[in-house]
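Asks: As structure tokens, here come the structures.
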Structure P
Amino acid sequence: MKWDPNKYVQFADHRDRPFYDLTARITAATPRLVVDLGCGPGPLTHSLAERWPDARVVGLDSSEEMIEQARAKQHADNLSFESADASNWMPKPETDVLVSNAMLQWIPEHRQLIARWLEALAPGAWFAAQVPGNFGSPSHTLMRQLADTERWAPQLAGVLRHDDASGEPADYLKILLDAGFESDVWETTYGQILSGPNPVLEWVRGTALRPVLARLNAEDAAEFEARYAELVSEAYPAIDDHRGGTLTLFPFRRIFMVGRKR
């Protein structure tokens with residue numbers, strides 16, 4: 001599956017806010033190595049380099065497109081970007097801060113991965129991650145239901161994750177506590193207001209719809225998108241913004257976990 005960095009940052013204001021809410025809970029003073037796992041195109045990783053100028057900050061992502069753009073546009077003396085597959089990656093002993101923002105939901109075994117990473121981190125190290133908790137929302141359920149219809153099931157069977165792609169807050173809290181971490185786990189539902197025609201479709205084009213687009217040819221992808229656009233516009237009706245345009249309310253639940261190893 002290929003990522004489109006430009007499409008991903010289309011809603012940067014909304015996508016970036018959870019990262020800052022997450023990392024604000026990290027109070028590490030002088031970390032040696034800070035890792036951003038699933039760094040995407042890199043601007044948020046750059047903010048970590050600015051926050052901790054004496055640390056070595058590394059952004060990791062499995063998407064060559066994301067890493068290429070990050071290296072081209074994000075520069076600091078203490079910042080670098082590398083390709084890595086999170087499913088077989090392990091933190092180095094000197095890792096003092098490990099951050100993962102909106103990435104783990106793509107990995108079915110991420111709960112087991114988290115446990116292994118926490119075990120590998122040294123005492124005093126920080127772990128902070130955020131995952132979407134909206135897989136039961138219409139934006140996702142309608143996509144899965146459409147993919148399961150007679151028209152699309154032969155091509156899309158098994159492509160889309162189910163509503164358990166992310167765990168619940170209690171699941172992550174237990175993982176952190178079992179690993180000996182002082183833990184802070186919470187959830188937030190952002191009342192996101194999007195503008196433009198069918199903006200929820202535009203949103204998922206940058207994330208959840210990517211596996212579908214990767215599986216279908218151009219003609220079929222356009223057909224799938226057209227039907228999905230009809231369904232999602234009914235689920236998220238636009239309202240008049242009193243200036244001649246329209247706005248769409250797109251609630252988005254996210255789950256946060258932050259901990260420091262005792």
Structure Q
Amino acid sequence: MDPIAKELTVGGAGDERQIAALVRGATNPRDVLPGFVWLGGYRSDMTGSKAEALCRHAGEQGRASLRFDYSGHGASGGDFRDGTISRWLEESLAVFTQLSSGPQILVGSSMGAWIALRLVQELRKTGDGGRVAGLVLIAPAPDFTHELMEPELTEAQRQALARDGFYEEPTPYGPDPNVFTRALFEDGRKNRVLDGLIETGAPVHIIQGMADPDVPWQHALKLIEHLPSDNVTLTLIRDGDHRLSRDEDISRILAAVDSIPPSA
């Protein structure tokens with residue numbers, strides 16, 4: 001079964017945005033295996049190699065799979081510069097609740113791991129936390145604005161944030177510069193997860209490259225300190241970069257999702 005393209009309107013009057021998603025239903029007749037929900041990184045879209053591999057893997061096993069683009073990303077509407085963690089979390093919550101059913105494994109990459117952790121927190125508030133069968137977090141960057149970026153801001157960048165509300169910097173991941181807004185930083189503080197215990201109620205598998213130039217591997221260790229569950233696995237890849245998109249990296253990701261049992 002090929003994925004089906006769907007669109008979802010998220011947001012209230014004057015703030016609606018069209019969120020594009022690709023949905024594949026489960027074909028396993030017993031429907032016992034949890035599906036996969038992909039949560040991408042900052043400026044990534046749902047057609048990346050890891051998302052594609054996860055969708056194919058789901059199809060081979062008869063699992064459901066769901067991937068989508070945040071507003072301002074890929075095929076979704078909205079202006080990227082309007083994006084904040086709260087905004088993208090709102091979209092993730094809407095997509096999860098309206099386009100998936102039953103148990104799901106959240107697979108979050110970089111910023112998507114932060115959103116996955118916040119998504120679990122919000123689902124647990126509404127009594128739907130039990131639908132999260134597990135989390136696979138790839139190069140997780142929770143609280144990256146506060147923990148990783150703010151301490152490294154140059155004086156010129158601080159001035160640009162105060163004066164213009166944003167600053168730009170080149171990125172090795174594409175031709176266009178990254179844009180970071182004052183709203184992203186301010187909203188990031190409101191969504192911090194590394195300021196207390198993170199109750200997931202599900203197994204967590206973290207995969208982190210030790211040669212990651214964007215998220216140091218020590219950040220993954222810090223995240224583990226905030227996960228009270230004993231069911232947390234950390235895989236460190238000595239020569240792994242931030243993308244973790246090599247064939248051997250993707251194999252580790254697929255093995256991680258397969259390690260989460262249906263009864264979790």
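The numbers here are math on the coordinates, done by the rules we state, and not lab data. Keep in mind that this is a model prediction, so the values were computed, not measured. Cβ atoms are built from the backbone, for glycine too; each structure is taken alone.
Asks: Matching task: 48, 26, 21 is the computed value of Cα extents along the principal axes in Å, for residues 77-164 alone. Pick the structure from P, Q.
Replies: The correct label is Q.
Asks: For relative contact order in percent (Cα under 8 Å, 6 or more apart), find whichever of P, Q sits highest and give me its label.
Replies: P
Asks: With distance in nm of label points 7 Å out along Cα→Cβ at positions 13 and 133 coming out at 4.2, pick the structure among P, Q it was computed from.
Replies: Q
Asks: With FRET efficiency 1/(1 + (r/R0)^6) of positions 149 and 205 (r between Cβ atoms, R0 = 25 Å, to 0.05) as the yardstick, tell me which of P, Q scores highest.
Replies: Biggest value here belongs to P.
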